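Quick heads-up: structures coming right below.
Just so you know, all these numbers are worked out from the coordinates, no wet-lab data involved. As the structure is a prediction and not an experimental result, all values here were calculated from the model. Cβ atoms are built from the backbone, for glycine too; each structure is taken alone.
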Structure I
Amino acid sequence: MSDMIEIEVVYGLPHKQVLLSLPVPAGSCIEECIKLSGIITHFPEIVPHQAKVGIFSRPEKLETIIKAGDRIEIYRPLTADPKEMRKLRAAKMSKK
């Protein structure tokens, strides 16, 4: 049996957040860890092979091999373009 390491998988919505700690086989990639975590039972909208992910806020590829203590973050799609939102705020401030 291969060595096991402890990691975390996290995903959140404005009204619900889940952080799961679990042991996974050493040498696992991010996509495998997402599947092993069972987080999809909490958030069925997550599609592991299409997920945008990162480790401690640093974007990573699904094929990235994880290390002990890593926190895999699954990112949800943006609801608004950040550049457009800045433009709207700037326009609003200039009207004051």
Structure II
Amino acid sequence: MKIQVQNDAFVVDAALVASLLDLPADDVQSLMRHGQITSTCEKGLNEHEDRFRLSFFYRNRRARLSVSKQGEVLQRSVVDYGTRPPQGARRDSNA
């Protein structure tokens, strides 16, 4: 599995995000545009400086991808927090 790297930015296929967040792929772009799916990108330090962690948040789910600077997915994880919101996730007052 590979993520596209364009102009030093990662481009993640909506189908991958959808599968991780348990959504229809057609909904991903709209949910991101409306701020209901949020994401972060973190660069590794020291021995991990050639890795990045991409995190996606939707409702009470957090999906993480650990990727190389070339876009190769090295690890992935999904956590469903149930009724407890994930740490670091932005809470929408309209949710």
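Quick check on the output: 13.4, 41 is Rg and Dmax of the Cα atoms in Å, derived from one of I, II. Which one produced it? Please list the in-between numbers first.
On the way: I: 17.0, 66; II: 13.4, 41.
For Rg and Dmax of the Cα atoms in Å, the value 13.4, 41 is produced by structure II.
A value of 30 was derived for relative contact order in percent (Cα under 8 Å, 6 or more apart); which structure in I, II was it taken from?
This value belongs to structure I.
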Distance in nm of label points 7 Å out along Cα→Cβ at positions 26 and 58 - structure with the largest value, from I, II: I
When FRET efficiency 1/(1 + (r/R0)^6) of positions 50 and 82 (r between Cβ atoms, R0 = 25 Å, to 0.05) is calculated, the result is 0.15; to which of the structures I, II does this value belong? II
